[in-house]
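Structures are listed in the sections that come next.
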Structure P
Amino acid sequence: MDHTLQVRSVTHNFGERNILSVAEIECRTGEIAVIFGRNGTGKSTLFKILFGMLNPNQLEVYIDGEVYYKATALNKLIAYHPQEIMLPKNMQVGDLMALYLDKEREDKVYHSEGIRPIHHKRVKNLSLGQQRYLQFLLVINLDHHFVLLDEPFSMVEPLYKDLIKQKLNEYKTHKGFLITDHYYRDVLDVADKINLLADGKIIPIADPQELVNYKYLTEQSLT
């Protein structure tokens, strides 16, 4: 069954500063929708609102046609991979997997490339890239139809970037992903929809060349 996430309206201010103004975006299961934007434009703020961590001035979100006006109702429906590492640092990887996942999903993570060698290590003894890759795997294996990924390619080794791309293409058969990341080449490799967040609004992008026109990328960066 296909599922649909429609963000019809999000407005949010920090004091007198307007961060989001009627931000609209849609994502379906089977899609990877990307949101580009300069630092400070509100990408992480939008994700925190959709996960229920921030209460916006106004919110109207539809999931499979059902409307939600309060952010706190969304975190049971939408999973979130933040920029920060949120894993308990003193837990062993295997114990952490068992804590968050049922047996079937735990086995899927265990058999993912790169996990068996660290299965008995504590999170604090992993490299930053390993921690971020582990957190990514745990989040995408949660029982949610939609997943927010805030900078999944940041601070991970090239090996893990390739593994993340493989997992995204595998899991999008039954999930929908919203991604924001400045590693635009990695993101463009997996993107089905491209959007730009600028001046508080989400702008659909039909061709990466438009990112140059909006001065998010330079002409040379696309060559």
Structure Q
Amino acid sequence: MKKELTDWRYERKFVIEEMSIHEIEHLIKHNPAIFFEIFYERVVNNIYFDSYGMRNYNENLNGNAERVKIRIRWYGKTFGLIKGAILELKIKNNELGDKKTFQLAPFVLDKSFSLDFLQKAFLKSNLPEWLIEELKISHPSLLNTYKRRYFRSANKKYRITLDWNMIFFKIKKSNNNFDERVLDETTKVLEIKYLLKDYETESFISQYFPFRLVAHSKYIKGIDFLNL
């Protein structure tokens, strides 16, 4: 499942609480690397999966060097008929990351949502057998949404994403009203993404940001917020 490490990338995260989106955007666009906005602002939605013993949560919390996170991601509206969703395996090897993606069949996310609905979508999605078996011992553990903007440096080697307005929903195997939720209006997450080969010059970018570099996980934060 792993590619050559040279194809993997770093994802440097900065957590910001005291600045507005406008102020952060100003810093991004005035960075010497010359960043331009490359995509329209959109809402990102994720359903995270974990084992029934919360293995992924604990491995992340403990900082395990190698781990795999499973999630479903889609863009735009959060509820209703979901089309174009992607099942992602986010693979970590120390500070480096990789991603393996699979297109999912449509499914419905509303108060009638259950794990059975997702299992049916998995079976219609032409997933490899090993992944279907893995999903049988996993369950949806968190739903979250946030707004995102995208920027790219003039040399096209570095990308920045800026996330804010994060909402975390408790998600159960069945009988979901999605009324147990937490809104985080203060936290913004700026992430610099680049390939391993461009590691040496990344500090030229980050040194101009007066932010705190952290090991940040929206999944961990959401689980803790909801006391799951």
Structure R
Amino acid sequence: MKIAVLGTGEVGRRLASRFVQVGHAVVLGSRTADNAEAVAWAAANAAANGTFADAAAFGEVVVNATGGLVTLDVLRAAGAANLDGKVLIDVSNALDFSRGFPPKVATFDGRGVAEEIQREFPGARVVKTLNTMNNKVMVAPELVPGDHTVFLSGDDAEAKAVTAGLLGDFGWRDEQILDLGGLETARATEQFVVLWIHVGGAVGDVPFNIAVHRGTPEG
């Protein structure tokens, strides 16, 4: 597939590199076409970079890997016409460090980032996923042993199926992908990130993830 990855930070570059590794065509988008990190990434991966608008126009699927507090500005720069009708995978969290650590998770009149994206860009087919783990685990779930979980939230069943397929390309097995339901459920996964930060502090510098284990119904 043709995939646009918006954001040149560690998350964006890691996702873009993995998409290239598994055979997708990728354009890494940034505010300017001469962004040093994007240019270096493209050269190292025999891929392409461009502006947010360039990338979004190219992609059949658009991945938002920017910080949640700037996401709407980024998508406005990408252009609503370039997002219309496309699967838009949002992996962001809106972390506000203005009062120090731990951060507060910002909301938009009670809505999460993914909901606000859908509200402002109704033509996009927004799916929330991968925002509850370290970016290394996002693209290599085998770093954590056992059956741990990646969540999906979205209102478009076909868009979620496309997203699940891309997760499968990363190595996520079907039984590890848990569909939470509509996009409003992404509010919960976005709020989870504060707990994730504290768990990371407790377990140290090792890959980890949350796991949902199903029992049997009580009779």
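Please treat every number below as a calculation from the coordinates, not as lab data. Please read these numbers as outputs of a predicted model, since none were measured by experiment. Cβ atoms are built from the backbone, for glycine too; each structure is taken alone.
Taking helix-only ellipticity at 222 nm (-39500 (n - 2.57) for each DSSP H run of 4 or more, over all residues; to 500) from the coordinates of each of P, Q, R, which one would give -11500?
R
Work out which structure the value 1.7 belongs to, where distance in nm of label points 7 Å out along Cα→Cβ at positions 112 and 200 was derived from one of P, Q, R.
R
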